[in-house]
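These notes open a run of structures that come right after.
Only the coordinates and a few stated rules stand behind these numbers; no lab work does. These numbers were taken from a predicted model, which means no experiment stands behind them. Cβ atoms are built from the backbone, for glycine too; each structure is taken alone.
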Structure I
Amino acid sequence: MGYMRHHAIVVTSWNEEALNDAHKKAGSIFGPEQVTNILPDIMNGYRSFMIGPDGSKERWKESDIGDKRRDEFIDYCESVRLEDRSTYLDWVEVQYGDDEKETRICRDSDAIWRNQ
C-alpha cells in the first residue's frame, strides 16, 4: 500500500535556447501532458515551466517510473553545466502534499555550490 507524496520540478532561465532545450527534453521524458508551456517573462527576461507530479502513490509502479523520469531530467540539467560549473538553468524539485505533512526541497541547481 502506498501513500501520497507529490514531486514537481520548476525550471527557470533567462537563456531562451537553454530553456527551450530543457523544455523539449522534459517533454520527451515526461510527455507533453505533464509539462506546462513555457510561461512568458514578466521582467528581466526570465521564463519558467513546470513538470507536474505523476499523481501516483509512493511505492506504486507508476511512482517508481516518475522517480526514474525525474532522475533522468535532473541528470540532463546537470549535464548542460558550463565549464565553471555554472548553468543557464535554475531548477528545483519540491515535495509536497505528503500524507505525513513533509514538504521540502529535494534537489536543486544550487546544491553543487553547497557541496564543495
Structure II
Amino acid sequence: MKDDPETYAIIGAAMEVHRILGCGFLEAVYQEAFEMELNLRGIPYRREVELPIQFKGQELKKMYRVDFICYDDTLVELKALDKMSGVEQSKLLNYLKASESPKGLLINFGAQSLEYQRFVN
C-alpha cells in the first residue's frame, strides 16, 4: 500500500472511522462519517457519482452509482456486512470494467475488524 499513497490515505480514513464507531451501524452512518473523515484529511472525493455503463458500444439507460470516487480515479464502495462474499467483489470488478476506472476499494465496516480489498482494473 505504501507504493500507492492515495489508497493508503483512503484506507487510513476508513480505519479511523471504524476505530471510533466500531461495527454494527447501518451503511449510511459509515458513509456520512467516512465523508467527514475525508474532509478532515483533505482527501478529494465525489460522493454518489453516477457512472454510465456501456454495452456493445452503447450507453445503457441504467447507471451505476458509486459511493465515492477519491482522487478522481479510485472507486470506493462501502459495506456494513457481517461477512463479505464473492458477490460484493464481483460487483466492484464489474464497476471497474464498466467505468474504466484504474482502481477500486471495497471497504466493509460491519466486521469486528475493518475489512478492505484493493482491486486494479
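Some points to look at:
- Computed 1.9 for distance in nm of label points 7 Å out along Cα→Cβ at positions 48 and 64 - originating structure among I, II: II
- At a computed -12500 (helix-only ellipticity at 222 nm (-39500 (n - 2.57) for each DSSP H run of 4 or more, over all residues; to 500)), which of I, II: II
- With relative contact order in percent (Cα under 8 Å, 6 or more apart) derived as 35, matching label from I, II: I
- Value 7.4, calculated as mean projected area of the Cα convex hull in nm², assigned to which of I, II: II
- Computed 0.5 for distance in nm of label points 7 Å out along Cα→Cβ at positions 8 and 96 - originating structure among I, II: I
- Which entry (I, II) yields the derived value 1.2 for distance in nm of label points 7 Å out along Cα→Cβ at positions 56 and 72: I
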